[in-house]
Structure formats: structure tokens, C-alpha cells
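What follows is a set of structures for review.
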Structure I
Amino acid sequence: MKITTTPFGELQDGSKVDLFTLSNNKITVKISNYGAIITAIDMPNKNGSIENVVCGFDKLDTYISDEYLGSYPYFGAIIGRFGNRIANGQLEIEGKTYEMAINNGPNHLHGGAVGFDRKLFAAEVIKNETEVGVKLTYTSPDGEENYPGNLKVTCVYTLNANSELGIQYYAETDKTTVVNLTNHSYFNLTGQKENILNHVLELTATKMTEMVEQIPTGKIVPVVGTDFDFTSPKKLNAAGLEMGYDDNYVLDNENGELKLAGCLSEENSGRKMEVYTTQPGMQVYTGYWNPELNINGVKKFGSFSGIALETQHYPDSVHQADFPTTLLNPGETYNQKTVYKFITD
């Protein structure tokens, strides 16, 4: 296993950005310290052909371009302080109301106007006998996007010999705040040869949060026998939903154990990805709103170009006392882990 560091470009303020390339003898993972973005995961298909199985770009300039940010899908980035939605952009903590950015219909999404996905993280290379990786840290100042507390966030990416990509999240605060971190990679096991509608998904989840206009009602409802049932392997287009999926599945993982949450596979390539997490939920988003972009004169991406399997706490948890809490108090440590395991049959 090895890790290399190369320049990835610079931001408008002149800050230098690096790209960290993690590899074993099977797969290669590329991660930028801008947005803690996974830019590429190169893996072989069953015939040995190597392709990138996530939506991403090979230049920093594309990530910060007006075209990309104008219809922003958060390709590969770490999302924070609060992944998913907060209804009406209103947050109450210890009796005080915080008015958050409204950036998704009437709601607050993915940490606000400029979330962690567009921040430059400090980086430290990890290399030992069992894994290679990069430790990324960012301190979000008190009041950033109107969240309370100075929040120190650490994201540790690691790759081992079993092609397991680990993402460990830590956070500490000096004021009571909310934290809900996730990674927003979109996976396409065909390497963008096709869209993801013929991918097969299987989930351990038997329940989901009932939603009205993407905001939970507070009810947890069964999925068995519905269009949202992936308790046995099923193609993503099997239910014929015009806009696909953008739904939060309940993983029944109240103890925070690292458990299997699901498996994504694609028959023609022979590629498969298993997802393990300590998180209580997973947002399954099949990318209906992904933009079609002109990259070096070639049209790429568009609707259903990738599926995001966002392990996280439930949407709008701040307004649902019965949901697993997203509150973080001084003296506590937010600690969550997700592992994506890549397999070629």
C-alpha cells in the first residue's frame, strides 16, 4: 500500500490545494483537502478494466467553477455542520433560536451557503503496516453559517489491503451545537458507461422516516411491500419512480456499532460495494437533480449519473425529540465511522 501527495491547484485566495492518492494492489482512491472531497475511486471490473466509480473531476478548477457551483450536487465532499435538511432553517438550542441559511426550497441544507464541502482542511498523511490514509482537520468558528460554538472537525480517510475505505469523523465544541457529518460521494459502478438505474441495491433497513416534501413527519414507517423496500436485492428502476429515490432509511443501530447497512452491485461490470456504518440512518439519493456538465468539451453526468449512500443521522433531527440526537455538548466527542468495501466478482 502506498500514498502520494501532489498539487491539485489553488483557490481564488491563493491557498494551495493538494491531492492525496491512496492505493493498494486493487484500487486507488484520490482525496482532496479542499472539501475533503473523494475525487476518484479507480477499481477493476471483472475483465480487469480500471475505471473511476464515483462522480468527480481531475481538476480543482472544475470544483470551483461557476457552472458546477450553479447546480451544485456536492460530488464527493464532506458535508457539515449538518448534513441533510433543517426545516424552515430554524434551529433551537438551549432556548435560543438560530436563523439558518435557506438554500433548499424553504429549508436549510447541508450546512448552509458555504458548508464544509467548500472549506480547505489541514492535512496529515497516515502510513502504517495495515493502512494508508490522510487525516483532515478544520475548525469552524463560532457563528459560521450561524451555528453556535467553535467546532473542531477531524475526518480520517484510510485504505487497507481489503479495499476497505474507512471514513472516521470526530468533532468537539466549546458551546452546545448540532453536528451531522456525512460524505456525499455518488457511486456509479459502470464507470459512467451507463446511468445507475440498473444497479442492484440491498439494504438491511426495514423502516424509513416518513417524509412530506423531504422533511420527516416524526413517524417511522415500514418499507416492506412498498416501492421503498430493498430488504432483498432490487434494481433501482424496479419501482419505476420517475424521480428515483431521495429518502432516509432507518438502520436500527442505536448502539452505534459498525454494522452492514447495504450492498450496491452492477452485474455487467461485476463490481460490488458494501457499506458499513455506526450511524443510525442512511439517505439514499439516486441523483435525479445531478447536472449535465460540459467537461473539456464532453457532456458528462446528468440525472441518475450516480447514487449517494449518505450514512448520517436523520434529516431535521433538531425538531424531533424521538430521533437520535444530533446535539453535541462541550466535553463530548462526536465519533462516527463508515466503511465502503469494494469488491470485484
Structure II
Amino acid sequence: MRTILVSGGAGFVGSCLAMGVKRAYSNVRVVALDNLKRRGSELNLVRLRGAGVEFVHGDVRSMEDLESLGAVDLILECSAEPSVLAGYTSAPDYLVNTNLLGAVNCFELARRHGAATIFLSTSRVYPAAAINSLAVDETETRFVLRAEQSLPGVSVRGISEQFPLDGTRSLYGATKLCGELLLREYLEMYGLKGIINRCGVITGPWQMGKIDQGVVVLWVARHMYGKPLKYIGYGGRGKQVRDMLHVDDLLKLVLYQIDHLDSLTGQTFNVGGGLEVSASLCELTALCRETTGAEVPIGAETETRPADIRIYLTDYTRVTELTGWRPEKNVPAIVQDIAAWIAGHRDALEAVLA
């Protein structure tokens, strides 16, 4: 393996994977391609150069930009417009062209050079209405999945790869699911190698959190900068639950997958923190207060937004069975890592996070 391309390589996940891969394979050329559209991604350029990663300012929507890189042996497809709300409040053209056309261009580059692909998909491929139909109990601080469910692929551990895909899911989820289907066709038709990771909430230092994406960093940052927050939907009580995956844990899985492409090719995995690494918004608030020593005003908006879900937990049983991987960093460690990062770069990050 001579060249590894990381698309979306100046973004949060892409930059962390690019630097981690370069550390693991020091003799390999690692290229990070990014259009720098997301605010804050420019802050990663110094980090990438310092790690020995080659940065190319380009766009996955342009096949010419991809072809200019020369031959590649592996593509980590991390490019995306990651907002679930994209398309609801604005035109969907950038979302569709980046997530779908961009993915097709990456797969076509892989075909032309016989490269393998590790595709970062999302838990949002699972239909929102089906997830919201699950039987839950309500405790003082969170919603909890019941043991007995009417749909397959769900248990108290969360949602597995057997969960039904019929239904709508948001344009973001739809474009990523289309990308999955197209990749599987490319693998079969052209004899390529590839793996699909359906990731839950990925987080950690250097994520530029916003209201519609990157909620864990947003929550910690608002506490550190003394800015207000709001519980949105489901009565405005902050009982919605998500599992969290520290980007360092994701890197460990991706490195394993690179080393075992032959045995894992064609596999689709649910990848996340699971029940053990999960929190509701109000639980996250309490942890942020404890970690930062700050308390910020938190408003409430009872109306639930389109595509919002009450609870999502990743059942990662299958990836553990096939690889031995499991997440290691718990929620307090994740919050502490993010808080330490913000504290160490407070002035540089304020314009983005505050």
C-alpha cells in the first residue's frame, strides 16, 4: 500500500483518521482532500502538516480533483454534509451532490485504480419513524428501550444491522444509504474490497460542534464559554438519548480493518458506543457542570423537529464478534477530553464554538 486518500480529510473525523493512519503507516503517503467548507476545518491544516499528511484543497464533487491525486490504494471515504436538518430549511443540492455524487466519484476513483474503500456511513440510515415507534420507558433522566419490541434487530443493547430499512430517514440518511448500496455494487461488479461502518455519534477534540451536528462538543463548549443551551423536542426535558463514540476508538477499528481487508471485505457494521457509553441531554448537562464547574441557562422547546429521534443506541455485537473491537472511552472521559482541548485552545476556538 503506497497511497491512502482520506476524503473530507480536514474535517473532524477525516483529519483524526488521516493523522492516526499516518502514525501507524509512516512509510505510506496519506493525502487529505477537503473543500474547507465547514467552519473550523482550516484549523486542522497545521495539525495535518505536522503529522506528515499531505493536504489537497479539492472537492469530491469534482472527478478532476480526485484524479489529480494520482494512483491510490485505499480510500477512507469521510466526506459528507453531516447535518440531519440539511434540506429541511435550505435547498438540498449541496447535501445531495456531496454525499451522493461525491461518494460515487470516490468509488469510481477506487475502480480506476483497483483501490479498497472504507466507507463511513451513519446510523441515520435507519428510518426515523421506525426508531420512534420502539417501546420505551421514561425514567427521571432518560428514555430507556424495553426488552420486548415488535421490530427485529433491536434489544436493550440498541439497534443492530438487522433493523428494518423501510421508511424515510432524512435526506442525509438517504444519501448515505444510497452510497452504501452503490459501494456494494462496485465491490461485486469490479472485484474491489470495501467495508461499511454505520457510525453513531462520533465525538472528541477538534470537532466543531453545531446545533445540528456535533452535540457533545456543542454542550461542553457552551458550558465553557458561558453560553445558553436549549432542550428541543419531546417535551423539552432533555431525556433524548444517544450513544457516543470517541474518535480515538473509531481510529482503532479502522486500523484493524485496514490490516484485515481481505477477511472483512463486504461487511457492514454498526459502530458506536452502545448502552455503556450513552447519555441523555440532561445527563450530559449534569456531567458538563461537574467537569467545567459552570452552569448555563437551558431553555426548553417542546416541539419535536423533523427527523428527531427519542433514543438511539448502537448494538455493536457483530463488529465485536468479527474483530474483537469495542469502545474503550466512557462518557466522562469523552467530556473531559473535549473540555481539556477547548481549554488549551480557548482563544482560537471561541469564534467557532462560542
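Comparison across structures I, II (criterion: Kirkwood radius over Cα pairs in Å, for residues 7-158 alone) gives the highest value for II. Can you spot which of I, II the value -11000 was calculated from, given it is helix-only ellipticity at 222 nm (-39500 (n - 2.57) for each DSSP H run of 4 or more, over all residues; to 500)? Value -11000 for helix-only ellipticity at 222 nm (-39500 (n - 2.57) for each DSSP H run of 4 or more, over all residues; to 500) corresponds to II out of I, II.
Match the computed value 4.0 of distance in nm of label points 7 Å out along Cα→Cβ at positions 47 and 191 to one of the structures I, II, and report its label.
Of the options listed, only II reproduces it.
Taking 16.9 as the value of mean count of other Cβ atoms within 10 Å over residues 151-158 derived from one of the structures shown (I, II), identify that structure. Label of the originating structure: II.
No value in this document is a laboratory result; all are computed from the given coordinates. What you are looking at is a predicted structure, and each value in this text was computed from that prediction instead of being measured. Cβ atoms are built from the backbone, for glycine too; each structure is taken alone.
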